[in-house]
Structure 1
Amino acid sequence: MTGDAQLIDTISAQLEEKADPAYRELVRTRYNMNVEHFLGVRTPQIHKIAGERYRALKSRSIGERLDLSGRLLATRVYEHKIVAFRWAYLSRRDYAIEHLAVFTKWLDKYVDDWIDCDDLCIHVIGEFFSKHPEAADEVLAWTTSANRWMRRGAAVSLVLPVRRGEHLALALRVADELLHDEEDLVRKGYGWLLKVASTRYPEDVFTYVMDRRERMPRVALRYSVEKLPKQLQRRVIDRK
């Protein structure tokens, strides 16, 4: 057995030891999550294991680290995916422009729930776009994907940059592309993006929402105005 295979086996054993069937059931019912490939390990425990094992990888190239992360993702075990995303996040200082193709592949191929979609998109892809802002327009192509997680990812991947004061215009374009998406989780995704944008740019988001309030799905509208000043919220909600 190779060293990498041993590492994956060790991580699997550690995670299985921390599995909690009661927590697994709680997540299934509270978050409506598909738990077929979920062991039932809490996120802080997953991150602790990931951090401990990452120390042995730090001296390796980022290409090797991401390849090993891909091997974990291929198991489709939820906790393995979170370890993989954590390793990718811990490698953020080494992101190069070519790594966007790796992260896009992960989003399209391995993400199958909103929880792991948001973990990858906020902590990995969001950090990537903050480091390589010139690549952020790539999310526009995701808005027309047949994969709903790609479409949600188009919005959620901009949450961190927008929170940092970057890519407002792009965020509004993405919201426009997704405005009438048929998937509730995609609508919530761009509604969340607008909500985050509203904390820095309340007037811009207010104007955007007011211009579209008759056409926006209710769930997206509700999310988008949550953080607006109360007087602006009232003007959006009062349709008279």
Structure 2
Amino acid sequence: MLIIPAIDLKDGRCVRLSQGRSSEVTVYDADPIEVAKRFASAGAQMIHVVDLDGAFTGKSRNREIAKGIVTSVEVPVQIGGGIRSQEDVRELIDAGAERVVIGSLAAQFPEKLAMLLDEFGARISVGIDAKAGELMVHGWTEAAKLSPVELARRVAALGGERIIYTDIARDGMLSGINVTETVAIAVASGLRVTASGGISSLEDIRKLIDAREPLVDSVIVGKAFYENRFTLEKAIKTAEQS
């Protein structure tokens, strides 16, 4: 189980939201690049970066910072948030991003998703953000016309390889990971899945591992690190010992 620390960017700062709400913002650090360096020094094997301004408005205010994170650490970085075009994806991959995460675009424009997967293959991850069983788009503010499982199967049919599944109701709430729905997405799609949303303790990581679904091979952790619930080093050790 790969432990992936998260850096969420808003107005150039490292923040966390509660349940994806732009009004529920906690600022943790004014220098996201230094946060990335600390995660890298602590043993991170990948870092997850989200441009929240881009996700909410469709216009990135933090892309240069995201690129700066890529060049400042020697570990792979995946970037999402507000990516609306092939040009956006190409820009980030050319800047050195290991993976680019697309969400709303994948849900609403299957032909564009197909083109991206055809051009970039495994460098594309599809973010599936769900709330009460509904697939949410445009910064988690609108319900899509298809379900999370339907999007997962679409991704598989078009040749995608990875999904990042987030339970929005748990995201930033330290209320525990939604193991059941995460596993269901993996089983329904046959794709590798990165779990996200709600990790609050090392026990949450153990529960995900104990589900024994090999397709769920990684988990994103954010607020629990910033609130000092446990360290990245302990999380990595837990994943290795389980």
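Looking at Rg/Rh (Cα atoms, Kirkwood Rh), point out which structure of 1, 2 has the largest value.
Details: 1: 1.01; 2: 0.92.
Looking at the calculated values, the largest one is 1.
Among 1, 2, considering only distance in nm of label points 7 Å out along Cα→Cβ at positions 14 and 30, which has the greatest calculated value? Don't jump to the answer; show the numbers that get you there.
On the way: 1: 2.4; 2: 1.5.
For this comparison of distance in nm of label points 7 Å out along Cα→Cβ at positions 14 and 30, the top structure is 1.
Among the shown structures 1, 2, from which was the value -19000 of helix-only ellipticity at 222 nm (-39500 (n - 2.57) for each DSSP H run of 4 or more, over all residues; to 500) calculated? Could you put the intermediate results ahead of the total?
Values: 1: -19000; 2: -11000.
This figure was derived from 1.
Comparing relative contact order in percent (Cα under 8 Å, 6 or more apart) across 1, 2, which structure shows the greatest value? Each step should come with its number before you reach the end.
On the way: 1: 12; 2: 19.
Once relative contact order in percent (Cα under 8 Å, 6 or more apart) is tallied for 1, 2, the winner is 2.
Assuming 1.9 is distance in nm of label points 7 Å out along Cα→Cβ at positions 86 and 110 as calculated from a single structure, say which of 1, 2 it is. Numbers along the way, then the final one.
Values: 1: 1.4; 2: 1.9.
Matching structure: 2.
No lab work stands behind these numbers, since they all come straight from the coordinates. None of these values were measured; they are calculated from a predicted model. Cβ atoms are built from the backbone, for glycine too; each structure is taken alone.
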